[in-house]
1. Of the structures labelled P, Q, which one yields 48 when relative contact order in percent (Cα under 8 Å, 6 or more apart) is computed from its coordinates?
2. Could you tell me which structure in P, Q was used to calculate helix-only ellipticity at 222 nm (-39500 (n - 2.57) for each DSSP H run of 4 or more, over all residues; to 500) as -25500?
3. Using mean count of other Cβ atoms within 10 Å over residues 9-16 for the comparison, can you identify which of P, Q gives the largest number?
4. Determine which structure produced the value 20, 49, 22, 8, 1 for P(r) over Cα pairs in 10 Å bins from 0, in percent, calculated from the coordinates; the candidates are P, Q.
Structure P
Amino acid sequence: MGFLDRYPVLRRVIVSTKTGTSFRGLLWRRRRGYLVLRKAQLLKARGEVVPMDGEVVIWSDNVDFVQVLV
């Protein structure tokens, strides 16, 4: 996973993907090859936020960057 190993779990993050989709949520788990977000929201253009049910799984190969919120 490389650079993602340095980010602690159980922190609020924004994950931007290489496909242009962004999610905000609680980084619940890092596993080999993917991230799991809980209480996730899909961030759309013009500030629209769409709540996501369940857990969101993001393949780490598709992660462009992770912003840890404080």
Structure Q
Amino acid sequence: MAILRKKDIRKMDEKELEKQMKELNLELSKEKANIHIGATVTSPGKLKEIRRTIARIKTIKNEKRGE
């Protein structure tokens, strides 16, 4: 999953945002499960970036609701 920037997220409609959120949450849970079972981490910064991207999407969704 590529890292989404604010300008890319703002261009998406509500359905696309929901789809991205589901994909990111699934990817995050897979990575956490791998860590929990003791597998090696492919990229240590990946978890942080996934969490940040999820937060960006949530923030922009809330901004759109306020318009």
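1. Derived from Q, not from the others.
2. Q
3. Values: P: 15.4; Q: 11.5.
Greatest value across P, Q: structure P.
4. This value belongs to structure Q.
A short reminder: the numbers here are calculations on the coordinates, not readings from a lab. Note that the structure is a prediction, hence the values are computed from the model and not measured. Cβ atoms are built from the backbone, for glycine too; each structure is taken alone.
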